[in-house]
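Trainee: Once you scroll down, you'll see the structures, which are given as structure tokens.
Rule-based calculations on the coordinates, nothing more; no lab input. Only a predicted model underlies this, so the values are computations on that prediction, with no experimental measurement involved. Cβ atoms are built from the backbone, for glycine too; each structure is taken alone.
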Structure 1
Amino acid sequence: MKNRTLRKVIAVAVVLVTARVCAGQQAASQTQKSIEAFLRSYYALGPEIKITVGAPTEFANSGILESAIEVKTPDSTEKIKMYITKDGRYLIRGEINDLTTDPLADTMKKIQTSNSPVLGNPNAPITLVEYSDFECPVCRNLHDSLRGLLPNYPQVKVIFKDYPLDTIHPWARTAALAGRCAYQQDPKAFWKMYDSIYDNQDVISASNVYDKAMDFASRAGLNPEVFKACMSAPETTQAIDASIANGNLLEVRSTPTVFVNGRRIVGADPRMVQQYLDYEVAQLKSGGATKK
């Protein structure tokens, strides 16, 4: 008799829990539909654009829900995060910052700098990390801007991270492989390859990128046979993929994305880069803390 009663209690509990889970899923689903409808209307996004709204989850015990949103067009994919109040009424676009932590230090901890090309003094106190795509025209603009800026900032080291946008740039990955292989054979040769690719970006194509890479490698004084073997080695591809994964961890969505001691800059904005560098140099002169 007791066992029968206990089974009934358990059965009722299972039904109640299941009902709550289903209700929660239905509420999340409705919130996702509301977000998609709002975004389509607000930004005039037609049916040809696919919007995927992730299930909202609580953000760091804040009482606010976070949702990952992917917007895919025929030419590109953008991933962003938005926030929603628990009642599903308010959508918050932007960033949420915890005032009890140092977000810049947290960002720098996420960046994997080992086994990456470094330009300048490796012990320089100011770190500029560049996530770039060799086929990206805006990345070339950044390259040209840095070429003019960096000689004025001996306190800065540049770390390059590969982030080829394969879906829209057909030869970007091959160029990334070339840069990686130059680095593996001679770290200093990477920066010669870096300059050669950006300086000749207009004449490189998917059909000639391999030959161009071999030519640039020769000009950089690299062993052609070692370079050729490296270009087809699976380890080289894995290194590129690891760099992309690291960029994804930092929510890199487009190129170039630059971090100056943790401060994010999206695009080639030399004035913003200079502003951040000047700030860090001033901090050094005043004895302020500067994160490496």
Structure 2
Amino acid sequence: MKKLKLGLPKGSLQNATIDLFSKAGFRVYIGERSYFPVCDDDELEIMMVRAQEMPVYVESGVLDAGLTGYDWVRENRARVKEVCELVYAKYGFKPVRWVLAVPEKSSIRSVKDLKGKRVATELVNVVSDYLNKKKVKAKVEFSWGATEAKAGYLADAIVELTETGSSLKANSLRVIEEIMVSTTRLIANGRSLEDPWKRKKIENIEILLKGALEAQEMVGLKMNVRESNIARIMTCLPALKKPTISRLAVPGWVALEVILKEDLLKKIIPELKRAGAEGIIEYPLTKVIY
């Protein structure tokens, strides 16, 4: 049987990625200490790899494809093919930011003030390129972890990943500049994409993952409506959302079904009720594929 060697990110993205794969239709089971999960798709050979290292293994062909952050593709200067962008992170469905931060009481106010200073970060190459572009000479040192705690003690400034900003606030750090924005990407080895079977398999994964991600913020809505009230009901729905309408056994009544963003429901459901909708049912979605 043909196999696609796929890398999934171990660490902060792990749980969110396994959950996304589950909603896409792939059941992935990880042992407590195992780096080789079991999957219900026999065509996948999965390995858990740190996101920081994923681009290197995909570029070399050890893995055919993998999920990692755009930041790590940039940091490794990896020559890989980006298949698609998947906007999700550890805590939600939005990009993460790499920011330049200093202690609250620091005299550093802009990137220009870093001249001759020491900067600690995991993203050494990206930060070095950024400082060169700004024509600022500073010493960029690799940080093995606990980067926030080094600011003001082991380094004058740090460049750290933030999603919610809570860790920066907890360590009394002030953001000077945003260095880059990053999202999760499905990347592939160029030679692997030249293989028709592997290319199709990777494309299938892309379609299913994007469908599962699209469904995260969407819900389905069903309701019964008198035919005479259809026009009123339509004014309650977003202009671009055209519902599916089917006749009921009861004369003069139809069933109406539509897919909407979940955050709209608090406003729309009461309006639908007032416009004459009955038997309103909300249901979750696992995939939405356009």
Structure 3
Amino acid sequence: MSIKVTSLDDAAPRARNVAIGTFDGVHLGHRAVIEGMDTVLTFEPHPLEVLHPEKAPKLINSLEVKRDVLDGLGVEEMVVVRFDEEFSHRSAEDFISYALIEKLGARRVAVGENFHFGAKARGTAAMLASHPEFETRVQKLVEVDGETVSSSRIRAEIAAGEMEAARKCLGTPYMLEGEVVGGEKRGRELGFPTANIVPDPRLVTPGHGVYAAFANGHPAAVNVGTRPTFDSKLGVLVETYLIDFSGDLYGQTLRVAFVEKLRDEVAYEGVDPLVKQMRNDVEEARRICADFTESAARGG
């Protein structure tokens, strides 16, 4: 990883090309804003978590996933605004003078056409463009399949298990990560030991079902749900079976990149039909991951 992560208050002024936004998901619309910029100025937590917690959306990315996606895009620095009540009262002009000019030394600034900032969201792209200290580029919204790409659209696709549709908008598979925790050991008893993650309630969770995925780069079959065949007390888990892998992952961070949904989560009449289906799921996941890897290698 080569990207530098800096808090706004600790940033040292230098000539920067700055893309500004929450960039939840770093989707194709965000990437159009970020293209050609060396610095991303983003906010943590999501401003709505502070301003209107009841309206705060489930996030697509953790800050760590966002950082790594930006790193993959060649962004040199992610500058993080710790968004709190005090910062929310900064006027739009104060944001420009303090964040962009004083702290970042911005020479070029890029935003989406629907970006607003400052107290009561009074700052606009036109206000940025009126400042001669830097050049402003305003990016138009991006469409996929005739519909605007937005974080809310992608959240809905992920929640519905529509991973291929989400990937078309994100430009990469949806990624979820968390610490591997102990489960009920049923997967091990059935011959399919899983690495289990309790989903972060702040993040969007894929719809219940079985998925082909990559887990820390390994092909995997993943179950998201509540294990209805058994009387489980653990609630929703992301249970990941890493194909052709052996090792202890407890306490480690596992990143799961979802490729395709295989089926819904269903209750089976006993263990034998469940195990038979799990074998089928693993082979299907193996095939889909191999096809995905081959397609990616061809640039598809």
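Trainee: Please compute distance in nm of label points 7 Å out along Cα→Cβ at positions 34 and 138 for structures 1, 2, 3 and give me the label with the greatest value.
Mentor: 2
Trainee: When percent of Cα pairs over 18 Å apart, for residues 50-177 alone is compared over structures 1, 2, 3, which one is greatest?
Mentor: The maximum falls on structure 1.
Trainee: Looking at distance in nm of label points 7 Å out along Cα→Cβ at positions 154 and 250, point out which structure of 1, 2, 3 has the largest value.
Mentor: 2
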